[in-house]
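Just so it is clear, none of the values below were taken in a lab; they were calculated from the coordinates. Bear in mind the structure is a predicted one, so any value in this text is a computation, not a measurement. Cβ atoms are built from the backbone, for glycine too; each structure is taken alone.
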Structure P
């Protein structure tokens, strides 16, 4: 019995913001952004468009390609750091309602930029049990709503979007599907990248900054150092676990955080940059949405064929990191 990814979908907001447009409101330049990150533009959700709205559009695209309806879903997992509501209800439940997927269990995963990888592992594991056949896994973000627009070092990094995958369990898929998964966390680095918000340490009092908006805060140097090591650790662990070599893989699809991080990993393994699929120039860092958006692009372009081996990996807030090996 195999659990295969049978279709993908994505939703890229229509509002595109180039580096030059961003420089008109933030003290930065196109040259600085490109040289430090590889980013050329990003897409922002329209006013009134929520994370669940993006997730639903990506999900509907994936469901149409899989030729299934909402009642065929047994499980919905939404990976996001920017839910419609911080705390509860889960964005997955809102997605379930908007889709009309009344037979599906639904919950969110918050693993930062590794969210889709964690979600894929979770859905894959849960489909092993009897009574569940199909899962929808979505990575969706509206990061434009939580960046600090006065912090030029971080606000230029992020974009909005959603990517989705349909997982199906069947004897018909042979060796296709998720083959290996490896997940880790480094909680000691939790304050290296976090969403600043009021402290909730008393039942009767609120932090003095309670009326201030939440915002991303990041120690760029420590996150960069963590990410370079994380991507190396993930690749080495998956190769050791699977017994495969890098030459066996059609594509390596990393989280789209920073072009320099991926280039450092490529150099470490003696690989050309082209072996890593990158779309950060157009979309910037879409956190949990970056890997599924990249997979959908590859599939839509015909650059993924049945039987191709793909390595995916993520690293981000938590700190979390991990990866999967998938036979397409």
Structure Q
């Protein structure tokens, strides 16, 4: 009797242990090989979860197959890049770019870095795995730069044209030094209130009238709002001041029971740094060239890499 009981316990334990191993084996079974690099079912599940998190998309029956295909493409692409990085012995990457990518994700989720780690753990994901994924892309960028940096040639005429266009755009923008007076429309009506304020401005000046009558927080500073780019001014206000000259005051502007008077104290073109503009445009064009080399290099690798679905 005792021996039979021991046998039963042993069989149950064996079946449980076997089933646990079987589940783990299925979970870690290889479903794709990219060159000599395996991709497991577990890798696919994780990638699907990452896509869902980053895209803020809930996986359901209608999009499951689409997201699965996107995950497979992402895994294969990363594996091809990883093989090339290993071949070229690339270990360096831009750490600042890595931090930007990570912080952008947890900020978009309204989480802190530590809470983001907890969030991933709750979904059976590992923060360090995510870091490795991003490192692969950044090391790929390093590889492309090292391979093609001496092949980047820029069209100087095209660059100059882009610089001139950017400068012209900035020249067209103005900053306005503005002051305001805001008053509640009295029970006597809009016209009465307007005449009262304008009479006061004529008697003691705009800034003192702002000190005395304005209900805005700017009253303490004589109504001054500071320098404001004309593109940042609300449409309703701008329509009432765009033809004014320095020193002129707008007609009263009625907004939500308040009467607003705007004075243009001064105006100037938006300041710009030509060297900064030139540097930004040159860097932008270089990145476009590197992107082109990156796509071309990856396309060649993809053609030469054997991808096998098991």
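Quick notes on this one:
- Sorting P, Q by relative contact order in percent (Cα under 8 Å, 6 or more apart) from high to low puts P first, with the largest value.
- Among P, Q, structure where percent of Cα pairs over 27 Å apart as derived comes to 68: Q
- Across the set P, Q, distance in nm of label points 7 Å out along Cα→Cβ at positions 123 and 155 reaches its highest value in structure Q.
- At a computed 0.00 (FRET efficiency 1/(1 + (r/R0)^6) of positions 59 and 195 (r between Cβ atoms, R0 = 30 Å, to 0.05)), which of P, Q: Q
- Source structure (of P, Q) for helix-only ellipticity at 222 nm (-39500 (n - 2.57) for each DSSP H run of 4 or more, over all residues; to 500), computed value -20500: Q
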